[in-house]
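Peer 1: These notes open a run of structures that come right after.
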Structure 1
């Protein structure tokens, strides 16, 4: 499988959101990565249901929805109704992670679990076979444009070993600070999905940048 590229809408031009979504539709991007932040779990507020609904109206590719919120269970059905294909919750925000994962799957969505930089991958060992996507945070969650955390490579390698040992098909997603400078090393370590925000939208030719990442 070739690496999936998921541009982060958080870095798009909110005043021209339809334009940027339609641009991504024509690109080699595979998913739309959408960060939902509540200002409690992370020190920032992004956007909520109305904006997600607007994105879905124009997007022709799967919505990869990353919930950086507390109590995500109460909103899972709503995100399903809004057309999310992947819903990722944070390990650190879920008291009953297995139940949350099962709830996401019961709504016919792929279940993702994100790990903050300080959380070891072995925290997921007992549940990895039930998870469709593990999102390794390679920056501290909450804001775009941060510097990549170098320890991410070893976490990806360790997670890959776990996935292969358990003989499951879980995808490894990297979120934060991804550029052409570290993409190959991440892929070599075992990454399957690369989230890129400011690196894509901050470039004068986002479509070309997505192509570069797609073909690394």
Structure 2
């Protein structure tokens, strides 16, 4: 029996659930999933960006309860340091924490304008100028990291916390047909091809419930 549980919500719509789940998978933590139905009021508030405090995902492990995604990443790095959720070098660790914190607390227009929807695909989607500014900033972050590390992940050969934090953005770019230059497109393809992502997406597509508010073409 797994020593840990991870509470998540919709695999099709929840960017935060995907982040926490990937962090646990990257760390190699054995855990059981506890799924909150999308029609649960707290889950809907999270998915529709109506909640002032995001309590999903929530990791419970050996007496500890951790519900903030960055806190989950830091906790997993603490208990499983050899998993490499943070890079080895001091400067790289600081950079990884900084860009992870940036996506954690910012990019609100990107979140609201391009909600995660793994079942959806909207070619030619019209992107608002403020959302485009968020997209441009993400691309700058990725290009800087990949230029310094050489890829294929943001900090080199190993997946880190940053790759988990930006994975939902990759899915948004795929869903809404955001054009990327070849280097960034290759990174996006690398993320989408990870076995963990393929497992998550397969489960997302099998979800029976739809959240009508997130199915609207803006």
Structure 3
């Protein structure tokens, strides 16, 4: 299953099925937890088939263990170069049979082979309103710039840094006296809402990629 691109003849927009999701995570795994909870609540027609981490101490792995989700640790230090590491991650996702790859606090850029294997089937969430403030310090950068509104962006992953086509965004206004921690906490709450919604749209076959634009098709009539 892939996001529909104009010209695809074998896609079925509006068709919902339970999809298998592979999560890549390096840290605490709060977005993975939010996705898993949305699945449990019946809001997202999916199951998490595997959680893969480049960090053996990532709490995301413990969250997955508690939920009975298979885990895999792929260490960069075990491979001679980055390309070999990316091939191992790609193979682990392929072996798990995932339909969609979800980056949830994954602290590495997706390598070329991973992007090619899952183009149109790999999402990331970013704590800013892209294209503003890409990179790892987006919350701090937004505060220092003096913006009045920040937010979150879910986008398809391409070869660049936070440059893929935008799927969904939600604005998070700044409040007087905000610091990086208080703003990040409110952004996290928005992430926990937006990411499951984006995955549901993918599962429903409602995402159409037209160049840089992602068109969200209307919900099918009951």
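Since every read-out is calculated from the coordinates, none of them should be taken as a lab result. All of these numbers come straight from a predicted model, not from anything done at the bench. Cβ atoms are built from the backbone, for glycine too; each structure is taken alone.
Peer 1: If you rank structures 1, 2, 3 by distance in nm of label points 7 Å out along Cα→Cβ at positions 35 and 179, which sits at the top with the largest value? Intermediate results must be reported in sequence, preceding the final value.
Peer 2: Numbers: 1: 1.7; 2: 3.8; 3: 3.2.
Answer by largest value of distance in nm of label points 7 Å out along Cα→Cβ at positions 35 and 179: 2.
Peer 1: A further question follows. For Rg and Dmax of the Cα atoms in Å, for residues 27-66 alone, the calculated result is 10.3, 30, so let me know which of 1, 2, 3 that is. Display every interim value, and only then the final one.
Peer 2: Working: 1: 11.4, 34; 2: 12.1, 32; 3: 10.3, 30.
The value was obtained from structure 3.
Peer 1: As an exercise: log10 I(q)/I(0) by the Debye sum over Cα atoms at q = 0.10, 0.17 Å⁻¹, for residues 75-162 alone, calculated from one structure in 1, 2, 3, equals -0.26, -0.73. Which structure is it?
Peer 2: Computing log10 I(q)/I(0) by the Debye sum over Cα atoms at q = 0.10, 0.17 Å⁻¹, for residues 75-162 alone on every structure in 1, 2, 3 gives -0.26, -0.73 only for 1.
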